[in-house]
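In structure tokens below, several structures.
Every number in this text was worked out from the coordinates using simple rules, so none of it is lab data. Computed from a predicted structure; not experimentally measured.
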Structure I
Amino acid sequence: MKSLKITTLDRYIIRQFLGTYIFAIAMILVISIVFDVAEKIDDFLAEDVSLHDIIFDYYLNFIPYFANLFSPIFVFISVIFFTSK
């Protein structure tokens, strides 16, 4: 059986895909967090929740959930974007 050696072209394609994908997911997560904070700031202030609880209890669960939710569409967008360059 032939060994599966990663060529220079493979590394280039993987790097282009991962760079585009990570950038796109990071941007949508930042936008989602900003909108969520804007919507829930009154609830956070009314409940007198500490900043530590908001960040570590709420947003550390929020980020993986939305990354998983948006992942399929951003894989598609990343492939389309980096192959069209």
Structure II
Amino acid sequence: DVELETGRTHQIRVHLSSIGNPVVGDEIYGGNRKNFTLRRQFLHASKLCFEHPRNGSICEFESPLPDDLKNVLADLDENEKS
């Protein structure tokens, strides 16, 4: 899991690349898309939570992992087993 602190542009991508773990599919910060069938960056916001600016209530939204990302994980799992 990754949590945004400042909301700066590319914050997650820059940080992960700086510690030697670039986002898969991120051609700008060092991810190699050629080894995967994925046609985008392997990034997904599974949960978004914030305080409503007018009434102060907590707004929380969740989203399941999309099929294209599930497929990449399944391929990696199969490759590891073989």
Structure III
Amino acid sequence: MLVLGRKANESLIIGDDIVITILGVDGDRVKVGIDAPANVRILRHELYESIKQENLRAAKLATQTSETLLPSLQGLFQAD
């Protein structure tokens, strides 16, 4: 991990088209501005983790549903 010190109104550049600017510091809170192309998804880490966990739960549920649904469907077709 790269660690840099920045003051208010100082920036970092990532690649050619992402600029991170420190807009202000108030106690233990830092206000950050991010200028990036529209196709770059920017999420707070805790939101990213929440979405990731929800996607894992949904995938697990879909797998469980298909595992229980398949025998039922096979039974319908074998009844003919």
> One of I, II, III was used to compute Cα extents along the principal axes in Å, and the answer was 62, 29, 16. Which one was it?
Replying inline: I
> Which one of I, II, III has helix-only ellipticity at 222 nm (-39500 (n - 2.57) for each DSSP H run of 4 or more, over all residues; to 500), as calculated from the coordinates, equal to -27500?
Replying inline: I
